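Alright, structures below, take your time with them.
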Structure 1
Amino acid sequence: MSIEQLQPATQQQASVYLPYIQGNRRNILPHAISLYQKGVVEGHRKIEAGENIPFVASWNVATLPSDLTRCRMQFDGEADLSYEVMMASFEFMTFLIELMENHKRYRVIDFSQAFYRKMLRLDE
């Protein structure tokens, strides 16, 4: 199923995350929740001056925005290129919203630079 085919979450489901999401991003929130509930997304990491690298990201679906979500990413189907990051589900939801914004803008499914920085623990 593609991102365009996702049915938006209900207003009741979205209301739980509203305190954590600001501005225009609230319009994307119902679709981001729907993606979150799937627990997996496939995409391509854009590499400057190189070929995009396919990835599969999977995560546990938490009940509350403050619950932890563990996201696992595997690049190019290689076990050696696997990464894992944990964060509050409301923070992960923000990254899914950014993924959806990027998809709408660039027609590619990829996470933001900020997500990869967190995953690689570059800001710690």
Structure 2
Amino acid sequence: MSQDDNGGNAIDTAVPPSGAGCAECEASGGWWFHLRRCAACGHVGCCDSSPGQHATGHFRTTGHPLAQSYEPGEEWFWDFADETLYESGPQLAPPVSHPADQPAPGPAGRVPADWASALNG
């Protein structure tokens, strides 16, 4: 797995996630398809299929290269810097996913009826 721009470890196993959903989508009233959690700072952002693509935006803004899936039952990491998938990695601070009763796409009540047509790629 890669390192951040400062040459330090790109993973902080002690930092909790920023919330149960995408921070930017929550702030703007948007919605997401799937969620990703920054392994360095805990920022939760939406995936590249989501309209906002906030997890990638977080990487571009901060240089934090590693994100873990924030979906229940998934443990994989994605390295934005070298576009590498890792099937597993270190255990991050809990919770390790959004609440199991939170739908995907989510959050409940904000997903448009035609959500599939709004997905990227």
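Just so you know, all these numbers are worked out from the coordinates, no wet-lab data involved. Values in this document were obtained by computation on a predicted structure and should not be read as measured data. Cβ atoms are built from the backbone, for glycine too; each structure is taken alone.
For structures 1, 2, which has the highest computed value of distance in nm of label points 7 Å out along Cα→Cβ at positions 49 and 73?
Structure 1 comes out on top.
Compute relative contact order in percent (Cα under 8 Å, 6 or more apart) for each of 1, 2 and report the one that scores greatest. Spell out each step's value before the answer.
On the way: 1: 20; 2: 27.
Largest value of relative contact order in percent (Cα under 8 Å, 6 or more apart): 2.
So helix-only ellipticity at 222 nm (-39500 (n - 2.57) for each DSSP H run of 4 or more, over all residues; to 500), computed for just one structure, reads -3000; which one of 1, 2 is that?
2
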